[in-house]
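Enquirer: Below you'll find the structures, each written out as structure tokens.
Rule-based calculations on the coordinates, nothing more; no lab input. Note that this is a predicted model, so its numbers are computed, not measured. Cβ atoms are built from the backbone, for glycine too; each structure is taken alone.
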Structure 1
Amino acid sequence: RILSAMSGLGAQDDSLVSSKALRNSLYCADLSAPTYHRALKSLLDQGLLRPPEGRKTGVYRLCV
């Protein structure tokens, strides 16, 4: 669901999407907070999402 939200919100290549926008998207709005954060961490650990240089959290870039 998070990848679908990233694709929809960050339609342009290399665009950044905020965690708040992801969390409030139609794809993720019904996820519980722990589930959302576990899924986000998993995608970060897999390298599918990454924050921009100089940031650790808050905004992410799709790396697929």
Structure 2
Amino acid sequence: MLGERVETLINEQRSSGSSKVTFDASSLASGIYIYRLIVNDYVAAKKIYLLQIGFRILVLL
């Protein structure tokens, strides 16, 4: 892992409730990525396994 930022998906205040974000990962190589979610005082960092097979992208959380 190189530790480089790939993309910032949301960097703004949002109203409470559910949110959905779609991210086009087609330009990324297969590998292990880490995402970080920050909501107020809550911070979570988790791994995502990205596997590109032809034109399909498989993401495992």
Structure 3
Amino acid sequence: MAIVIFITVQFFHTQSRRSMLVGILCCIFGIIMYGSPLTIMGRIVLHVTYCKATPREDGNRA
């Protein structure tokens, strides 16, 4: 957080450029925040699919 504030204040001197940088960063982190649970769900689905398709030694699929 401090790094973003430092970079914004030091290198972006106008309000419009600062707003643009902060807005872009918020969009990126928002996508990451809401996308990460979806990747975990994808891993779970693949794991369950693999486990159901893999035959067991005793013949059961559970």
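Enquirer: Assign the value 0, calculated as helix-only ellipticity at 222 nm (-39500 (n - 2.57) for each DSSP H run of 4 or more, over all residues; to 500), to the correct structure from 1, 2, 3.
Expert: Matching structure: 2.
Enquirer: Given 12.5 as the derived value for mean count of other Cβ atoms within 10 Å over residues 17-24, which of the supplied structures 1, 2, 3 does it correspond to?
Expert: 3
Enquirer: Kindly point out which one of 1, 2, 3 the value 38, 23, 17 was derived from, the read-out being Cα extents along the principal axes in Å.
Expert: Here the read-out was taken from 2.
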